[in-house]
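None of the figures in this text is laboratory data; all of them are computed from the coordinates on show. This is a predicted model, so every value here is computed, not measured. Cβ atoms are built from the backbone, for glycine too; each structure is taken alone.
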Structure I
Amino acid sequence: MFKVMRRVLALVAATVIAAQFAPAAAQAADPAYQVLVFSKTAGFRHDSIPTGIQAIRDLGAANNFTVTATEDANAFTAAGLAQYKAVVFLSTTGDVLNDAQQTAFASYVNGGGGYVGIHAAADTEYDWPYYGQLVGAWFKSHPAIQQATVKNEDRTHPATSGLAATWTRTDEWYNYRTNPRSTVHVLQSMDESSYTGGEMSGDHPITWCHPQASGRSFYTGLGHTIESFAEPSYRALLLGGIRYAAGMVQADCNPPTGGGGGTVEGESYTSQSGVQPASHAGASGGTTLGYIDNGDWAGYASVSTAGVTGFSARIASGGPGGTIQIRSGSQTGTLLGSVTVPSTGGWDTFQNVSTTLSGSASGALFLVFTGGSGSLFDVDTFTLTKSTAPTPVEGESYTSQSGVQPASHAGASGGTTLGYIDNGDWAGYASVSTAGVTGFSARIASGGPGGTIQIRSGSQTGTLLGSVTVPSTGGWDTFQNVSTTLSGSASGALFLVFTGGSGSLFDVDTFTLTK
């Protein structure tokens with residue numbers, strides 16, 4: 001009997017000690033949400049697709065999202081997509097959406113939805129410029145499957161935060177038609193010296209993310225093999241990408257120079273009329289966009305014109321010079337501005353020209369060239385300046401709360417709001433920092449009395465940075481924006497505290513912090 005009691009006491013003590021020293025949960029549970037996995041193929045079909053679907057289902061079961069898998073493009077309607085926080089293109093190939101489905105999907109992403117592209121998603125929809133911009137870069141070629149070293153350039157993103165500086169693994173390593181670095185935020189790149197067949201001159205992005213209007217895009221070229229989907233690190237990469245795209249966690253995915261910019265090689269066009277690359281020793285990479293005559297043009301499917309405010313180019317001209325028109329969507333699309341290109345006195349004599357841009361458009365970039373007769377000028381590189389637009393946060397992506405819960409509304413971003421808000425309720429966002437914030441705006445709806453949103457730092461009773469009045473909008477599906485400036489200094493996580501009268505006060509669809 002004494003031995004039994006001693007054993008019981010030892011087990012109790014061990015349990016208490018284990019509880020004291022148990023590691024904290026890696027993250028608070030996300031609110032429940034839905035993800036669509038789309039794997040239609042009109043070209044090569046990867047045998048890893050079924051395994052990939054099951055892996056994403058497993059991730060969902062463990063992380064509070066449900067998965068619908070389909071190869072039926074009829075799912076791509078406004079109503080059909082509204083129920084999903086993110087859509088995963090799992091090794092899709094070829095032309096998989098018709099014009100109406102493309103329009104619905106673009107509206108879904110631009111309105112706040114999320115896109116995740118896996119591997120052959122870059123081998124998809126070559127004739128749809130918007131998709132080229134969304135995925136970031138299109139597939140060009142690949143060498144044989146082999147071991148290589150991946151460099152983890154950003155280890156703060158939720159997709160890569162658990163990885164070491166380098167990652168050696170076996171996969172099929174894509175080369176891309178263009179280098180997307182200037183228009184996306186690169187998370188991982190290839191060490192081309194670690195394998196054979198890399199064709200991107202040593203700068204070889206393989207995983208990246210970027211905002212897309214009010215939505216989010218995440219792409220990884222990893223995931224050709226069946227074995228990939230059993231790798232814990234690869235599954236963690238996918239989970240982080242899905243959570244980012246779904247708006248469940250914030251991450252800095254702005255391209256270089258805070259939302260656009262970056263230098264683009266003139267000869268990296270994806271469509272053209274009349275022009276072709278020209279070799280010049282003094283050019284970036286030794287090549288320009290050359291042989292430009294009056295009326296020629298070049299299109300750049302991966303370069304978005306959304307939010308552009310300026311254009312500059314490095315040019316050379318041994319001819320008469322001319323004009324570059326900056327257009328959106330097509331060679332006859334919205335004219336955002338133009339810049340005069342002078343004769344520089346020689347085809348190897350380079351100088352910079354620049355102009356401000358006006359107008360509103362979000363299509364792919366097209367440059368149209370005009371002037372006199374003969375070869376006009378060469379374009380070495382160019383840069384688009386873009387305004388920095390903060391990324392909206394889904395109201396229902398809280399990591400802690402009291403009283404509130406998600407509510408379904410067809411007109412909301414992703415089809416869901418932060419709802420059931422009563423006086424005194426609150427929501428916390430562990431991944432949203434209040435450091436340096438100067439303003440707050442929110443998209444709200446109210447069929448109740450309205451109320452007030454308090455913006456606090458650190459906890460629901462933490463530093464009050466400001467508050468904004470929320471009016472009754474006349475209905476739970478009638479949305480409008482409210483905003484306020486913030487003051488005070490704090491750096492803790494964001495907490496929103498809700499006050500007002502009795503009953504349900506209002507819903508919060510999305511919100512944005514200005515810094």
Structure II
Amino acid sequence: MLLKTGRHIVCALAVLGALAAPAAAQTTLKVALHSDLKIIDPVWTTALISTHHGNMIYDTLFALDGKLEVKPQMVDTWTVSPDKLTWTFTLRDGLEWHDGKPVTAEDCVASIKRWGAKDSMGQKLMGVVADLSAPDAKTIKMVLKEPYGLVLESLGKSSSNAPYMMPKSVASTDPNTQITDTTGSGPFIFKKDEWRAGEKAVYVKNTKYKPRNEPASGLAGGKVAKVDRVEWLTLPDTQTQVNALINGEVDLVEIVPPDLLPLLAKEKNIKVSVVNAAGRQYAMRFNVMFKPFDNAKVRQAVIYALTQKEFLEANVGNPTYYKECKSLFPCGSPLESTKGWDDKISGNIAKAKALLAEAGYDGTPIVLLHQTDTPGHNNLATVAKAQLEKAGFKVDLQPMDWQTLVTRRAKKDAPDKGGWSAFFTSWGATDVLNPVSAAFLNASCDKATFGWPCDAELEKLRDAYSKEPDPAKQKQIAEAVQLRVLEYPTHVPLGQFTTPTAIRANIDGLLQTPSLALWNVEKK
């Protein structure tokens with residue numbers, strides 16, 4: 001009897017052994033980024049950390065590849081009518097929200113509309129859209145009032161604010177109200193129950209995500225999640241972050257100040273590279289709604305008073321990683337030009353004082369928001385304070401962490417009642433390539449981003465650029481924009497820089513992207 005049942009006993013033991021065997025070990029990627037995550041709506045804010053968050057959990061219709069060319073992402077095929085007025089997009093198969101429901105064209109239409117109400121480039125696109133509809137579950141139909149040259153470039157915008165697709169129930173939220181639902185369709189799922197602002201944010205692999213067949217390139221191609229879990233750890237300063245990297249407590253540090261690079265050069269288990277080769281542009285942003293910056297001449301005085309080199313030296317330090325650039329559009333890009341700006345941003349204190357006198361500046365303090373916790377940015381306001389005071393400005397420097405600043409800059413209160421006069425930030429070079437994409441050039445009054453410039457001439461030029469197909473004429477329009485900004489200043493460009501990223505030697509696959517992407521990353 002035993003001999004007859006022996007085979008069954010062996011099989012049973014094998015099954016029990018399989019049940020008792022440990023599950024495959026989960027791979028966890030731990031990263032230290034440039035800021036804490038407090039705002040999880042990447043359409044409501046342009047903050048880069050929220051864009052990083054968006055890249056993790058959402059997908060887009062189109063995206064920029066490693067050559068900064070627009071490629072389809074959620075879209076399978078698309079057509080344009082002969083008169084260039086009707087664009088039809090067909091979604092690819094297998095798109096699914098994190099809750100298991102299928103992605104529909106109706107979801108995408110709602111998402112485009114919400115993004116188009118907030119984003120600088122989206123506003124221009126929606127301004128020429130006569131009708132946006134979903135004829136069926138997989139088809140998006142966009143009918144234009146007139147031919148528009150930046151349709152794909154707008155839908156493929158891959159940095160703040162990127163047009164992330166969300167379920168209709170979420171995308172129907174007023175664009176000026178932050179969303180709280182984080183349901184996306186991207187390669188990772190946000191573990192909202194484990195999110196602790198000031199401590200960590202957690203993402204897990206979306207096992208149902210169906211990536212495109214092409215290799216990953218930039219923010220386009222196949223988004224293959226190669227780790228099971230990603231933890232964003234909030235560490236207090238870059239020295240602590242670097243120490244954690246050396247000790248193996250984190251796998252990646254997004255921004256390493258150049259002065260800490262020699263420390264990492266000694267470590268055989270650490271690799272350093274520049275992920276965003278296109279770099280970023282520093283900027284000082286004016287609030288034109290209140291004194292003293294409601295006066296264009298006062299803003300012009302700032303352009304003369306500031307000098308780029310001091311900002312770059314204080315915040316970057318190593319010339320390998322910075323470049324002086326007196327162009328509104330990135331140096332090295334097709335629209336680079338210094339026309340009208342050659343004698344600006346050079347610390348001409350005498351000219352600044354003369355302009356302040358002409359403007360009748362009465363000593364109203366500049367409420368200058370000073371971010372203290374973001375590497376490569378925490379000395380911007382302090383450098384400005386010294387330069388502006390030399391020119392005769394009174395400056396009220398108000399220190400705060402970056403996420404507090406991000407919330408405060410959205411307020412339209414008077415500077416002495418909790419508002420602000422100016423703040424400093426940086427934009428990815430891909431954000432400011434042209435007059436339409438550059439959010440700080442949006443001068444559409446209440447529809448403009450924080451600072452709310454209101455100038456019909458700038459808007460006329462931006463419209464002209466969006467409809468001009470000839471690159472030579474586009475450059476002429478861009479130069480006209482530069483000259484107009486000298487008459488009606490919206491912001492001051494303060495030079496370009498790149499940031500080194502450090503990773504452990506056992507980490508592979510980090511992509512060259514304008515904003516951080518953690519799919520394709522392997523931990524061996």
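Each of the structures I, II was assessed by mean count of other Cβ atoms within 10 Å over residues 91-98; the largest value belongs to I. Match the computed value 20 of relative contact order in percent (Cα under 8 Å, 6 or more apart) to one of the structures I, II, and report its label. For relative contact order in percent (Cα under 8 Å, 6 or more apart), the value 20 is produced by structure II. Look at distance in nm of label points 7 Å out along Cα→Cβ at positions 483 and 499 for each of I, II: the largest one is in II.
Given that helix-only ellipticity at 222 nm (-39500 (n - 2.57) for each DSSP H run of 4 or more, over all residues; to 500), derived from a single structure, equals -4500, which label among I, II identifies that structure? For helix-only ellipticity at 222 nm (-39500 (n - 2.57) for each DSSP H run of 4 or more, over all residues; to 500), the value -4500 is produced by structure I.
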